[in-house]
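Taken together, the values in this text are just the output of simple stated rules run on the coordinates, not laboratory data. As the structure is a prediction and not an experimental result, all values here were calculated from the model. Cβ atoms are built from the backbone, for glycine too; each structure is taken alone.
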Structure 1
């Protein structure tokens, strides 16, 4: 197979096998300093009228696998949470405009913190492309432009904003970086994900939406993708959309933020899909699940991780990094998967893996990765 590619501004047809390989050289991460998980549970539980429902919510919260979640929203002057008197969400829920004002200020700061962490791990000079993924806010000029300006990147750096794709957007952003490097061997791509999920608390009293909100926290990640052979090589990207599943995961923009619809059917549908050879084949690329030593799975919730283990017949502890990220940070939407990959980059025993994430659609997206020699 021949692919059109560009070297030094000249276009040529070259065999696909001769195209450069894209490597995730390093990943930096950042979370805000305000821990809000316990405060959310204390706020949400009394909102459920039925005592049995409250008890069920408490049990589900305790079994969620989440110990901490972080928010860009500051504590009150007395040290209280965003739902306490004087906090962002008290006495009433703010408008979408107010939430987007916070996003415009806080999202670039958190993204830059992740980039600073990346810079401590790898030199990021000479960036040629900037790819930013985010689904929890909007601002124009875009967050990609804001980040580029704050970093002092030249105006000719090519920017792409991957917006509103949800939890699998990190795969989309890294896949784009993979294609850029394969078409331009000298490219140095900075990939950033930044999500401020805590800006979208909703006035809910039912268990299912409260449990959905229980999952989410704020976080950012930054990755350097180049043809330099260090870190993880990216290969074989794939995507699968499950039939008749579009209502299972949804974001709806309203007057009071973005409302998440996360159906309790999602884990079951994921497990069922992963048992289907029509889904496994493009994902595994002919390999048996046991041939993969590293599964970087988006930590969308404990039940989602359980569903992946069940659907692929994976041994216990296979998803240890994903469960650790879930415990420490919750579901940070598109930023979650890079946190898992960052943990694996630091473990030399993780050599051949598959990155996998789920999101609206219901869709699964991913790619294979192999540690550089």
Structure 2
């Protein structure tokens, strides 16, 4: 039996959206495909408050992360690390031979603007990677404030992993001067895993033309060349595109402000519950609007709780990530999840744990 997902990716996908995946195939070099691509584009631009192209990746978010560092680092990249996925971005850069350094702090602390300023003042870097919303820890880094710092260094590009934030929180891409902002669709978009999107600034596209090729599949110049014809350079996941198009229409019908407010309200409910019965892992003031990483102060059997929720209630939450397994557990409140559903999950946990 299906387990209703409250995991921070993949998230629950509505039946109506699942049906979109079964839309009869069109050829990816046909006018019908180009029309679908063209229909998606302005909706993504509206979601991301941008006039920049939003490129489509038939890959997980990791592929879009790899595209960013292989195409947009000409000199050296500063990787800001305070969680598992910011660490992954550093590992991607290293693995691709991209010159880079990791600036690492404790996973429960946010990257602060002054930290970034101090590193960029060395003059060593022309790109910065930052995770907006760390899925591993439920921590939000202050992207808007960090972007203001990066703005003072005109040759430095800001690359943002917004994987578990995009479509759940407001991201003002153009106003904040973000050069590359990416997300996979299996989180707050509430779509099946295996597809990603990224808004890419005009100056980033220009730099990608100048940087010697480091990638074939994830080449931004190749993707942008096809994008201008409402095409992709290689065969994309057409079912994902049908589902994305329908989901974007539903998001806009709900209203972006209303969607973001719903995420904020669910976050407050879950976070208040977590503080009452346990604690929250990241420092206060930097709690995620889309997922809560609960600190296991009660020393409960997290794996046992997950099993009981699955077996008795057909609900699934996530254990802590990596070294945080058993020390934390994660509850997602993102995508198409409604307030009453989040409240129902919390009541089920209370029943199991006799809280």
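Numbers below:
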| quantity | calculated |
| --- | --- |
| Structures 1, 2, by mean count of other Cβ atoms within 10 Å over residues 77-84: label with the highest value | 2 |
| Ranking 1, 2 by mean count of other Cβ atoms within 10 Å over residues 125-132, the structure that comes out highest | 2 |
| Parent structure of the calculated result 2.4, given that distance in nm of label points 7 Å out along Cα→Cβ at positions 197 and 229 is the read-out and 1, 2 the choices | 2 |
| Identity of the structure behind 161 (criterion: volume of the Cα convex hull per residue in Å³, for residues 141-244 alone, calculated), options 1, 2 | 1 |
| Which entry (1, 2) yields the derived value -13000 for helix-only ellipticity at 222 nm (-39500 (n - 2.57) for each DSSP H run of 4 or more, over all residues; to 500) | 2 |
| Which entry (1, 2) yields the derived value -1.13 for log10 I(q)/I(0) by the Debye sum over Cα atoms at q = 0.32 Å⁻¹, for residues 269-316 alone | 2 |
| Test item: log10 I(q)/I(0) by the Debye sum over Cα atoms at q = 0.11, 0.14, 0.18, 0.20 Å⁻¹, for residues 181-324 alone calculated as -0.57, -0.91, -1.28, -1.36, pick one of 1, 2 | 1 |
